[in-house]
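Before anything else, here is the set of structures, which you'll find just below.
Coordinate-derived values only; no laboratory data. Quick caveat, the model's predicted, so the values are computed rather than measured. Cβ atoms are built from the backbone, for glycine too; each structure is taken alone.
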Structure I
Amino acid sequence: MDSYFQELGQIVNDLWFSVGYDDDQFPRVAARALVEFPPRDVTADTILTPLLTRNDCIRQFDAEVQPKFGDLALTVFRCSRFHIDALFWVDGTTSIHQHGFDGAFRVIAGSSIHSQFRFVPQTSFSNRLIAGDLNCIKVELLSQGDTREIHAGERFVHSLFHLDRPSITLVVRTTYAPNRPIQFGYERSGLAYDPFFLDALTLKRIQWLGFVASVSNSDYERIAAQLVRRADPLAVLSICRAIYSHMRSPERFDRFLETVRSHQPELFDRIRDAFHRRFRDDCIIAGRRGVPESHLRFLLAVLLNVEGLEPSLALVKARVPDRPAVDTVVSYVEELAQKDWAVDGLTNSQGIALVGVALDVLRAMLQGVPSSELVRSLESHYRVDDVQANANAVEILARDIRNSVLFHTLFDDRDGQHGVVGSTLNVTRHR
């Protein structure tokens, strides 16, 4: 196995030498090497076995630097200009980020939802915190053998959500790009921030908050509010991240955010929206951990990572090409609804029982039937008198599906309140 990585490293070096070690050419060089000299018999066992059989290893890059990538990273080749890492992933992450290095990666095992974004800056709070518009420009399903270039900085803002356990990627990368940019992380609310910068004072304040949360709930919110009032914008975001992890209640956290509104009003909406999205994602991720079926885990991953009905259905079609995407989603949702875990928009405990007529309403919405036509679309399946008598309940049901935790990102229309269906449907299907 070492011989393959040595050969790959030599090929990369030779190709890069042929273009004068031009930094701008390295992503193309690395991707070409990975495509033209693909891994041979590279598996988790063949990569990891040397850790058991040897008393030494190549100097490991992730032992020296931040950030760290993967649940397990193993440097398998290293020279003065670049190195090669094998990254192992167990659970997917929705993290959107850019890199401070150039290179390329190839999927060795598993599959992933890969999303790319464009960030347009608007307001700079500092060089480490910028507000702007974050737009998804591409979503694709990567499988074994797929290779993509990595460009340092804002040219390559992406997220990679791994679907299988484990997933393995092989990364050929420079140590750092020249004039290394900040490796920004991104919130979908449009905040670009430096996730690796934390000054000593803010670090100690966050540790103090954790201590207070453990021993004295009565003092927690008072101290947290004081820390926010004395913090700069980036520190406010870092402190809010800690507070969110301590509170775990969106209602309590929303009340606390009024402190942010008064201290950093220009940040308030973006921080609030970022953590609302994080709470939604946490709910689905928690439920996904209890779902062993790979096809259901795939659907939940799509709902976690993809915004908009058309790209979501396109990804489902790419995964299950021999069946209409809408039929696939509806059947998966029906199967999910039998699970014991509770996610808003999926179970009776949250007011939407996704069986019977609710599944037909969801199907119509997935087919792009406008709200004004939903009631009529049910008349081909149910008695017309019943449908008309329950028209208001159908509209409420559609609104709550549209605004539920599970389906919120599928539909553009966000009218209505998040929560419980206010009416009971009583309709009879045609015989």
Structure II
Amino acid sequence: MYTEAIKLNSNLSDAYFQRGYIYSYFNNPDRAVVEYSKAIKLNPNYVLAYLNRGCSYAELELYDMAIADFNRFIELEPNFYITYKNRGRAYDKLKQYEAAISDYTRAIELNPNAASAYNNRGVVYDKLKQYDAAISDFTRAIELKPNDASAYYNRGVVYSNLNQYDAAISDYTRAIELNPNYASAYNNRGNVYDDLKQYEAAISDFNRFIELNPNDASAYYNRGNVYDDLKQHEAAISDFTRAIELNPNYASAYNNRGNVYDDLKQYEAAISDFTRAIELKPNHECAYRNRSKAYARLGKYEAAIDDCSRDIILGNELVSNYNARGWYYVKIESYSRAISDLNKAIELDPDFASAYDSRGWAYLGLKNYKAALTDFNKAIEIDSEHKTSYYGRGKVYEALGEKEKADADFTAAEKLGFTEEDLN
């Protein structure tokens, strides 16, 4: 009909607008933009054409162009709350959060019952970690629109961020009651159940998420993490592998599958996965940390040291990093470097038993038996079941010719389950 009207009179801006509207309705934003643009060219003050074209630009993720159209609409019609809400969403997509909040606030001033404006502003507050403000907005959105599943879901996200797990589960559950096909709500509730170690409930939710979104890599990744927690290694590997098939650039899936291989003592496979995670995400500190451990288990201490160093360079001056690198230096008999790293670990955490233990082994290597004995004693004082420290102290006593004390410590270490593998 509108096409025929245009054929009869190509200056009918309304006809172009209506044809653009039809394209918008049938999810064809590219064609819609063309028609709205024709309408605007014929009538530069066609206010609704700016609004609709802005929405089409937003669908095409052309947010700057969308904002320009919403700006023009506001110049022509400054008191229409929906335009502020739409512009706020565009600012949100551009991560211009303060501008987004300003627009959502203006939308609420113009329409205090605009539940979606509260909901959207709450999402921005959540991104800014202003959690109390976010909860307040989502709660108001629920008061205005009690059957809006998204408001419950979004509030559940904030409660999850605050580790208020019961409140999060309650909100995700309500979202699912209102929308039984709310895939993200199943996913997020599954993550909360996983955090609470309610693994069967978590798997049930991830199963449902996968039914609803069978090609979502994160669903398999999350379920794989639960199977890993349950030490169901083959199931975990299967899920991480499926996640990688769906998203070949999923660095965390490679990293976590590597952890499973490491648990299975398949160290070469683990190293391969950690390496791929690093290739995909060169600053993946967990992958460097994990690969260093796998290298160490294969006796490749130089490579392990390199990975620890890389992790520290990335800014992760963790006690565990200095302790691990210090221990690897002990293994290659670079005792001075070992002591330097272990001093740093103890400086960061004076109650970290393993750092004293490792430094004790460094001093033992240097035949500084007095310092070694002091460190092993300190490690045992902090952790009375630190088996390698009993064994190490036994070695000190053995070197000092105090056989009775050495045998007592070796026996204590054995009772705690010590094996030579504990020194790898």
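Worth a mention:
- Answer label among I, II for the case where distance in nm of label points 7 Å out along Cα→Cβ at positions 327 and 407, calculated from the coordinates, equals 2.0: I
- Looking across I, II, the calculation of relative contact order in percent (Cα under 8 Å, 6 or more apart) that yields 11 traces back to I.
- With distance in nm of label points 7 Å out along Cα→Cβ at positions 71 and 287 derived as 4.0, matching label from I, II: II
- With respect to mean count of other Cβ atoms within 10 Å over residues 95-102, the largest value across structures I, II is given by I.
- Parent structure of the calculated result 151, given that volume of the Cα convex hull per residue in Å³, for residues 79-254 alone is the read-out and I, II the choices: I
- Answer label among I, II for the case where helix-only ellipticity at 222 nm (-39500 (n - 2.57) for each DSSP H run of 4 or more, over all residues; to 500), calculated from the coordinates, equals -24500: II
- Among I, II, structure where mean projected area of the Cα convex hull in nm², for residues 135-206 alone as derived comes to 7.5: I
- Sorting I, II by Rg/Rh (Cα atoms, Kirkwood Rh) from high to low puts II first, with the largest value.
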